[in-house]
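Below you'll find the structures, each written out as C-alpha cells.
Please treat every number below as a calculation from the coordinates, not as lab data. Quantities reported herein were computed from a predicted structural model and do not represent experimental measurements. Cβ atoms are built from the backbone, for glycine too; each structure is taken alone.
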Structure I
Amino acid sequence: MKLLSIITAFLFACTLSANAQGTYKPAERVYNKTGDYVKSFFGGDTPKKYTVWVIGDLRDDINQVINGADSTPVRYRYWRKDARTLWVLDSVARTMPITAGVVVENDKIVDISVLIYRETRGHEIQNRVHRAQYYDAAITERNTLDKPINGISGSTLSVNSLKRMARIALLLHNDVTKEE
C-alpha cells in the first residue's frame, strides 16, 4: 500500500511538471510605454497617427529585409510631424517578439529604443552603447544599413531583429516622405 502511494505521488508530480513546461512564458521587460516614447520625440505632443499600406515595390523590399524571419504586415502605423517619423515595430528574435521604437528624420535614424523585451536572453541590445551604433544610419540601395553594427555575444538573434526593424523603419520613412 505504501509503495502504491509513493508511485501515485510520483506520477502526479510528473504530470504537474509536464503541464508546467508548456506554459512557461518569460517576463516582459517594459522599458518605455509607446505613448511616452512618442511624446518624448515630438515636444510633449502626440502628433496624428498615419497608416502606410505595404504594396508593390515596398512589399518586395520589406520581404527582402525580413527574409522569412517574420510575416510581412499588410500595413504599418506611424506618427509624423514635418520630416520626422516615428515607427513602433515588432520583430521576433528567437521565439518572442521585441517591440522597438525607431525615429527617422532626413532619411537617417535619430533614435532606436527597445520598448518591450520578451526574450529570456539578449536584453543587452537596449544598452545605450549598442543603440548608439544606429544613430545617423541610412539605408543603401541594397536595403542594408550604411553603417556596420557590431553584435553582442549571446545576443545575435536580438541584434539581428533590431537591425531588421531599423532597416524596415528607414524603408517605410523613405516611402512616406518621397512624395514631397
Structure II
Amino acid sequence: MAHLKTKATTGKLPEREQWKWRLIRGLYEKEFEREQIIKLFEIIDNMMTLSPELQSSLESKIKQFEEERTMPLVSNMELRGIERGKEIGEEIGKEIGKEIGKEIGKEIGKEIGKEIGALEKSRDDIKTVLTVRFGAISSEIEEIIGLILSQNLSSLWQKSITEKTGFLENGFL
C-alpha cells in the first residue's frame, strides 16, 4: 500500500503526508507490537519521503497520537500514594536533619566550651603566678588579663614566670 500511495502522490506532498499518516496510524490500530511498528515505520518513512516541514508535522501527529493512546502507567490512587510517600519522606528527612544538627551543635558546643575553659584556666594561672610573685594584683590588671586572647596568653605566661621585677610596672600587661 505504501508503494502504491507513493506513486499516486508524486508531486503532491501534502496528500502523501496524509496517506503516510493513515498508514502509520493503521499500524497502531491493528495493535502491532512497538518493535514491529518501528520497523514498518522505517520502511514507510524511507519510501514516502516528505519535505522537512511536512515530516515535522507528521512527527507531531505521531507523538500526540502515542500520548493519547498510552494508558497511564500509574493510577491516580498510586499517584496519591507516591505523593504521600514523598511527604512522609520529607518529614522524616527533616526530623533526621534536626537530630543530626543537634548532635553536631552539641559537639561544637563542647569544643567551644573546652576552648573557653582552657582560656579561663590560663588567665587564672597567670593571675595566680602574678599574685604569688608580686603580691595582690589590682582589679584593673585582672580586667586586662580577662581581655587577653589565647594566642597572647602563652607569652604572658612565660613573662610572668621569668621576669624578676617590674613586671607590672614595665607595661607587660
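Observations
- A value of 10.0 for mean count of other Cβ atoms within 10 Å over residues 90-97, calculated from one of I, II, originates in structure II.
- helix-only ellipticity at 222 nm (-39500 (n - 2.57) for each DSSP H run of 4 or more, over all residues; to 500) from the coordinates reads -27000; which among I, II: II
- Read-out FRET efficiency 1/(1 + (r/R0)^6) of positions 66 and 114 (r between Cβ atoms, R0 = 35 Å, to 0.05), computed value 1.00, structure in I, II: I
- Distance in nm of label points 7 Å out along Cα→Cβ at positions 34 and 98 - structure with the largest value, from I, II: II
- Source structure (of I, II) for semi-axes √(5λ) of the Cα gyration tensor in Å, computed value 93, 23, 11: II
- Structure responsible for 11.7, with distance in nm of label points 7 Å out along Cα→Cβ at positions 10 and 138 calculated and labels I, II on offer: II
- Relative contact order in percent (Cα under 8 Å, 6 or more apart) - structure with the largest value, from I, II: I
- Label whose coordinates, when distance in nm of label points 7 Å out along Cα→Cβ at positions 42 and 82 is calculated, return 3.1 (choices I, II): II
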